[in-house]
Structure P
């Protein structure tokens, strides 16, 4: 065994460790998104609703924006699980919560 193999074997893969690491990665991704989004001069949102294999509706929220240097970015912003109904009002409320969560200004939306 090489030194790297021994190091890999010593990594803890308990359920709590994996869950903690996934949470840490999600926080880092949200921080990255907020940094990119804060530089947008204009942006647009797109949503897609689908269902998973357990018949739970999911709302995917995408953002595309342009900064002052005309750099365009497109990101998957959130995946929102819609456990109850998926009426237009439910989708609107979920989208508005995402807009508030990411501190998006609708005056910059297209």
Structure Q
């Protein structure tokens, strides 16, 4: 199985988001804005919201979402131990079907961490 690097994921995501938003109607633009707004600090800080996003992404088994939230969790300063606790919650909630996605999440974390 071929997997893309985190760097390739980020590059592709940015290019495709630009294309989508260039052609988007008002509803799509509003949804993208709502998504951005949801992760801003409020009663919960951005760090906590990113951890919640990662758990939800694991349970929904969305590899793009997992890669995005792993990167954001790294940006928010999670430690290796904190990431492992977040992943364990996703595994408990989602069950064994989450394991392949958990593997990719750990691989993405390692790639990001080793590039520092």
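Throughout, read-outs are computed from the coordinates displayed, never taken from laboratory work. These numbers were taken from a predicted model, which means no experiment stands behind them. Cβ atoms are built from the backbone, for glycine too; each structure is taken alone.
Each of the structures P, Q was assessed by relative contact order in percent (Cα under 8 Å, 6 or more apart); the largest value belongs to Q.
When volume of the Cα convex hull per residue in Å³ is calculated for each of the structures P, Q, the largest result comes from P.
Work out the source of -25500 here, i.e. which of P, Q gives that when helix-only ellipticity at 222 nm (-39500 (n - 2.57) for each DSSP H run of 4 or more, over all residues; to 500) is computed. Matching structure: Q.
Taking 0.20 as the value of FRET efficiency 1/(1 + (r/R0)^6) of positions 32 and 80 (r between Cβ atoms, R0 = 25 Å, to 0.05) derived from one of the structures shown (P, Q), identify that structure.
Source structure: Q.
One of P, Q was used to calculate distance in nm of label points 7 Å out along Cα→Cβ at positions 56 and 72, giving 3.5; which? The read-out was computed on structure P.
Ranked on distance in nm of label points 7 Å out along Cα→Cβ at positions 16 and 48, which label among P, Q comes first with the largest value?
Details: P: 3.8; Q: 3.2.
For this comparison of distance in nm of label points 7 Å out along Cα→Cβ at positions 16 and 48, the top structure is P.
Comparison across structures P, Q (criterion: distance in nm of label points 7 Å out along Cα→Cβ at positions 64 and 88) gives the highest value for Q.
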